[in-house]
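Take a look at the structures listed below.
None of the figures in this text is laboratory data; all of them are computed from the coordinates on show. Treat the numbers as computed from the prediction; the structure is a model and nothing was measured. Cβ atoms are built from the backbone, for glycine too; each structure is taken alone.
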Structure 1
Amino acid sequence: MSLKVYLKLTVMAGAIGLMATSASAQQAAEPADGDLPEVEVIQKKAPPAAKKKAPAAKKAASPAPQPPPAAVVEEAPALENSPYGAAASGGAAARAESGPLSPINARTTLPEDLQNYTGAGTRVTTEQLDERRPLNNHEALVRVPGVVTIDDDGAARHSGIGIRGSAPRRSRKVLVMEDGQPINFATYLDSSTHYTPPTERIESIEVMRGAILNYGPLNNHGVVNFRNLSPFGANETVIKAGIGYTEGSDKDINNMRHVHTRQNIGNVGIVASYSGMDAGGAWDVEELGYNDFYGAIGFRGTNQDLTISGGFFRQRDKYDEQNFEDGSVADFFANGRNKAGIDDDIGDLFKLSTYNGDHYRFQVAHNLYIDSNTTLSTRVYGADHERARFYVDEVDDVTGDFLMEGRDRRYRNYGVDSRIEFANLPLFGGMTHDVQAGVRYEEQEFRNRNRAGGTNEILTFGNRGSIASQADLDAEAFAAFVQTAIHVTPALTVVPGLRFESYDLTLRGEGDSSHDHALPGISFAWEALPLTTVYGGYYRGLTPHNVRDAEVFPLDEEIGDNFQIGVRSTALRGFTFDAAYFHSRIENYQFKESFTVPPFNLNVFTSLDEVQVDGFEIGARLDSRPITGSPWNFFGEAIYTFADAEIKKGVNELEESVAGNQAPESIKHFATLTLGLQYRELWDASITATHKGAYFTNEDNDEEVPSQWLLSARGNLNVTDNLTLWATGYNLTDEFYIAGIEDGLKPGVGRTVMGGFTYKFD
C-alpha cells in the first residue's frame, strides 16, 4: 500500500472515529425522564425574569416556569427551518444567521443574513419561490446575478446552469448540490448533471457566486445548493397541483402534482414528499416526465441532532439530442417544431427515442454542539444514478429497416465529510477569530456503455441491446480545508484559508492519473457604511476534466486564479443592491465541441491553454411599500451579468491560433427586468423580460447562437390563509428561436402556461 493511499485511509478512519465519538456522546447526552420539557423552554424566548441566574436545584418541571441556566441564555434560539435542531444549537445557529462564513452544517451553504458574508452570495427564499412561481429550476435561477441558464427541455431536468462566464450545458463547470451533497454525477470523472430536485420540494436555493474554498471541486465559477425542507421546522402539509400546455407540442395537457408533510412529535421530526410532472418539450414529439419521492427524519437531543434523508427520482422522457443539421438556418425556421422533418430517413421513428434516468441518494448528517462556540458536523452520503438514452441511428432507404443505438451510463459515489468550528477564539490585539476545518473522503465509479440493437429492434430501458464499446473509470478523492475569520474590527473581517485536493483516476486497462493541488485563498467583508458592505478576495479553484475514453487519458485539469470585489446594501428603505466585478484566469480550459463523432455520436472534449474571464454582475430591487406604508406595493427588479470570456492561448483542430476569440458556450450578456404589483397579502402579479445574448459554440467562433428576448409572467391570489390560486407563463409571445447548436440546431421551448392551486394546513 502506497503512503498516499495509507494517509487517505487514515484520515477517513479518523472522520469515522469522530462520528463514532459523536454517536457515543449522543447516548450520554439523552435527558433523563421528566427533563424533556426543558428542551422547549430553552428554545423559546426567555421571559424578563430569565436575566436572573436560576438556582442550580431548580428544574423545568417545577410548578412555576424556570429560566434556563445563564450559559444557555446567551445563546440565540435555533432558526425556524434550520438544519440545527438541538436545544444547545443556539451558538451555531446564531453564526449561521449572520456570520461571515458558510455555516458549519454542510446541508446549508450561506448565512441567512448575507450582510457580513465575505463572498458573493444569493438566496432564493421560499417566499420568493412562491411569488415567482417558476415552472422549473432554471426559471428560479435566472433572477440571480451572475447566473445564466440554457433550456434544453421544458422541465429543465437536463440541467444547463452557468455562473460568471462558464458554459451552462449540463452544468459541468458548476458544483451543483442538494443539502450540501454534490449531484453532479461524478465530480472528478464526468461532472454532467441531468438531475436537479423538483422545485416544489425545495425550501430555498443558495448560490455562491465565484470561487470558494470550503467546497470543491468544480469551484472556479460558483456553487448552487438546493435545500430541502428541514425536519426541524413547523408542522405543515402542502398540496399543490396544476395543469397547462406547451405550444407546438403533441402532448395535449401538461400537469404537475406535489404533496408534502412535515410533522414533529416530541424530539422527532419527519418530512415526506412526492412530486411529479408530465410536460411537452421543444420538438413536437418530445414528452417529459418524472416522479420524485423524498423523505427525512430528524432526532433532537440536548446537545446534538441527527438527520437521515434520501430519495428516489425516476425520469422517463421521449427525448434525444439529434437536432436539425441538414439545411440552412432558413430551412430550420421553415421546418418549425416538426422533429420528423429534420431527417426524412428517420421521420416518424424519432418517436422511438427515449431518455431514462433513475437517481437514488441518501445522507446521514450529525451535529454535535460541544459548547456554544464549538460544533462538529459529520455526514455520510452516497448516490447511484443510472441513465440510458436510445435513438434511431440508421434507416435503410429501400426496405425501411432501422437500427437503434444507445448510451448507457451508471454513476456511483459515496463518501464521508467531517467539519469542525471553533468560534470566538482570542487573538492578539484584542481581536477574535472563528476557525473552520474539514476533511472529506470520496469514491466514484463511472461505467460508460455504448449500445447497439439488431435490425428493427426497439431499444428501451428494459431492452438495452448489446454492448458495442465500454469504458470503466474510478476515482478516489481526498480533500481538506482550513479557514479562519479574523474579526479585525467590528466592521471588518478577513478570512485567509487553504484547500487541498488530491485524487487518483483509473481508466481500467489504460492506466492511472494522479492529481494533487493546494488551493489558497483570502477574502474580506467590510461594513463601510451602515448596512452597506464591501466584499472581495482571491481564491484558486479546480475543475477536473470530463474523461470518457482512452484518447484523452491521462489529462490535465482546469486551474483558475479568481478575483472579485463587490458591494451590497440594504441601507435605503425598500431598496436592495448587490454588484460585483470578477476576473479569472483559467488554465487548460475544457470545452465540448459542437459536433459528435460516429458511430455512436460521441461527444468530443478538448481544451484551450488559457481563458480569461472579465465581467461584472448587478442585482437591484425596489419596493414601494416600505417607503409609502401603503397596502399597495409596486416593485421592480433588474439583473444584469456581463462576462467576457476571451481565449488567451489555444489552437483549433488545424493547430491554428484562436487567441482573441470568445470561449465556446460562454454567454457574454444575460439580463432580466421584472415589474410587479402587490396588494396587501391578497394578490400579486408580475411580468419579466429575459435577455440571453448571442454566444459561440466552437473555438473558431464561426457557429453562433443568436440573442433572444423572452417574456414571462405570473400571478397569485390568496383566497384564504390556506388556499392560493396561481398562474404562470413562459415565452408568452411564443418566440421560435435557436436555443443551442448541439448535434444540430435545437429550438427553444414554445409558449408554456400553467395554472393551479396550493393548499397548506398544519
Structure 2
Amino acid sequence: MSDSIALMAFFATCPRYLEELLADEIRDCGAQDVRLGIGGVSFSATISQAYRLCLWTRLGNRVLLELTQGTIDSRDELYALAASIDWTSHINAGGSMVVDFTGTSHAIRNTQFGAQVVKDAVVDQFPANVRPSIDKHRPDLRVNAHLAKGQLTLSIDLSGESLHRRHYRESAGKAPLKENLAAAIVMRSAWKNLCSSDCETAVLVDPMCGSGTLLIEAALMTYDIAPGLRRTDWGFSRWKQHQASTWQALLKDAEQRRSNASEKRRAHFYGFDHDQTVLEMARRSISELGLDNVISLQQQRVKDLTVVRAEPGCGLLLCNPPYGERLGELRELENLYATLGGHLKQYFGGWRAAVFSSNIDLLDELRLRSDKKYRFRNGPLDAQLRLFDIAHRKETAGETQAAVNTPEPLRLARAKSAPELINRLTKNRQRLQKALRQRDTDCYRLYDADIPEYASAIDVYAEHAVVSEYAAPDSVPERLAKQRFDSTMASVAEVLGVPSEHIIAKRKVRQKGNTQYQRSGRGSELLEVREGSARLLVNLHDYHDTGLFLDHRPVRTLLAQRARGKRFLNLFCYTAAATVHAALGGAAASISVDMSAPYIAWARKNLLLNNLNVYDHTLVQADCLAWLAECTDNFDLILLDPPSFSNSKRMDSVLDIQRDHVRLIEQCARLLNPGGELVFSTNKRKFRLHNEALSELRVQDITRQTLDPDFRRATPAHKCWIIRAD
C-alpha cells in the first residue's frame, strides 16, 4: 500500500461543543474510525484525506498526525519516547522546527521544560553542524506534544497557524467572533436547510453584523468556498513527506467547486451596523473574497430595522448581539435585546431567527419562545444559540409602536415605582436645593442607598441621571434585585420628570462568567455640566466613572479659592476638573499629570471649553510616580489625589496608597515654595495617615470641611488634609 492511501492516526482539535459538527466534516472527507473526544476528534485517514480536512474544515483548529504514544514518568522517559521517532524522515538537516507542549505531570511540571526535552531528542539525531534551529513563526516542522494523565502523544501539526484564521480580514471590531465559532453558529442555525429548500433566493440578515464574520462564513458555506483557499502557508508546506501533487489536485478541485456553486446557488446576505468603521472593515474582507455581489452592508441601528423582503419561509435573521465582557450598562443591553425581539415580532413574521449570546438573561429579554437551544463556548465564556420560528402576528398600531420603538418606557411601565423611594427622593431633592444654589451646580448626588432594599447611588447631571446599582448580597435572589432596580429606575423617572433616555443605568451584578458587562459602544457622548464658574464635560454612557467625581466638589472649590497668582500642580489629574477650577480662580500657571492618554485628551477639552490657555496650563501624559521622582520644579499649590491602588502595565512600579503615601507626600513637599500648600485626598475606606512619619510637616485634617451635604448621609470614604512644609 502506497503512502498516499495508507491509513494513519490523526486528531483534529476544535472549540468545546463543536466536536459533533467537526466529526461530520471529518466523515465527509472520507475518514474512518471517527471518535469524539473533548475539544477534538480522533480518526484514521490517508494523507490526502487529512489534506482535504485542512483545506475544508470550517470548525477545526488543528489537524495533528499522531506519530507515537507512551507513558512517561521521568525526563529520561520523555526523551526516550521522542527519540524513538526517526525525525530525519520528517525534517531536513539544517531546517527549522518548534515544539508546542501542553500538559504537565508530577514528572514534567513545566511545559517549557517538556518542549526543551522533546526538542533535544529531535536535534540530537542530526550532526552538530546541521542541527535544526528553532523558529516559532514559520518553522519547517511543527511538533505537537500533549501530556495528559501521564500519557504523552507526539504529533506533527499539519495546520501551521490555527485553521480558524481564513486570511480574509486584516482587522476587526471589538471582540469579534472567531471564524470557526461563527461557522458553527451558522451550521446550527439551519441556514443550510434553508438554502437547499425550494426557495428561489434564500435571504440571511444580520442586524448587528460588526466586521461581518457571520455573513462571510455563511456565504463561504453557501457558495462552497473552501475556508483554506486563501492560505499560502501550511504546517505541511515544508514537511519532508509533503505530497505536493496531491495537494495541488485538492486545490484545483476546490476552485472548481467554487465555480460550480456560484452558477447554481441563489442567496443574498444583508448586514447592518451602527458603526461605520467596522462596516468598512467588513467591506474590505468581503471584497477580498469577491463576495461584493451577494453581501450588502448598510449603516443602521437596530431600532431602525424594518422589513427585508424574502419569500415566505426563505428568510433567516442571525446575529450575535453584544452581551458584555467588561463593565458597562446592562440597561442598554436589555433594551437592545427587547428592541430586537419587538422588531422580529413586528417585521419578520414567517422568518426563522437565531440569536447567539453569552448572557442567558439577556436572551430572555427577546420575549420569544425558542424551539431549539445549543451550547457553545466563546473563549472562556459559556454561550448559547437560540432558534426561533417567528409567527405572523396581528397587533394594533399602538401596541406595535410601543413594543418596537420605545422599549425603555415599556420597561419602566412594567416596573412599579416604589412609594417609599419616591418619598425619599423627593425629600432629598428639596433638602439639597439651597446647597446646590450656593455651589451654583447642576450635578449632584440625589440618593445613596438610603433605603437598604433599593441599593443604588443616583447622581444627577443637568437633565440626566445615572443610577448605579450596588451588588446585592447573596441572600437576595437575582430576580428580586432586578425588580428593585427596575422600581428604582421608574421612581427616578417619576421624581425627576426627565425622558427615559436621559436615565442611564449601571448595574453591578454577581459575576457568573456570563454576566459581565462591556462599554455600551454608544461612542464618546460628552455632556456639558456646570460647577460654579467652571463648565465641565462628562461621559455618562461609556465608562463606569463619568469624568467628574462629584464628592470632590468642595476640594475643587477650595483650590479655586487658594490658587490666585500661584503655580499649581495637579497629580493624577484625571480629566483635570480641579485644574479648570484653579485656573479660573486665577492660577498663574499649572501642570497636570496623568498616565492615561484618553484622560489627557479629555482634560484638554475641559481647558478649551473654559477658554483657558493650554500653554499656561500644561498637560503631561506620564507615570506620576516616575514624573514626581524626577521633577525639579517648584509650586505654590499641589493637589495629590492618587488612586488607592494601581498596577497598570504602563507604570514602572505598583502604587499602594496606604503603603506609599508618606513617600509621595514627602516628594510633593520638597517641591513646595515657601508658604506653599499640598492638598492630599484619598477615598480609600480604611486609610490611616501616618502622622508620626510626617512629623516634620504641618498636617491639618479638613475632611469635614470638604464634604458637601449630598455626600454626608452615608459614612464617606473621602478624606482630605492640607499639608505645609514650613
Next item on the list: Could you figure out which one of 1, 2 the value 13.8 for mean count of other Cβ atoms within 10 Å over residues 610-617 was computed from?
Entry: 2
Check: When FRET efficiency 1/(1 + (r/R0)^6) of positions 98 and 210 (r between Cβ atoms, R0 = 30 Å, to 0.05) is calculated for each of the structures 1, 2, which structure yields the highest value?
Finding: 1
Note to self: As an exercise: helix-only ellipticity at 222 nm (-39500 (n - 2.57) for each DSSP H run of 4 or more, over all residues; to 500), calculated from one structure in 1, 2, equals -10000. Which structure is it?
What the structure shows: 2
Next item on the list: For structures 1, 2, calculate distance in nm of label points 7 Å out along Cα→Cβ at positions 202 and 674 and state which one comes out highest.
Entry: 2
Note to self: Among 1, 2, considering only distance in nm of label points 7 Å out along Cα→Cβ at positions 194 and 218, which has the greatest calculated value?
What the structure shows: 1
Notebook entry, point to check: Ranked by relative contact order in percent (Cα under 8 Å, 6 or more apart), which of 1, 2 sits at the highest value?
Noted result: 1
Next item on the list: Name the one structure among 1, 2 that percent of Cα pairs over 38 Å apart of 39 was derived from.
Entry: 1
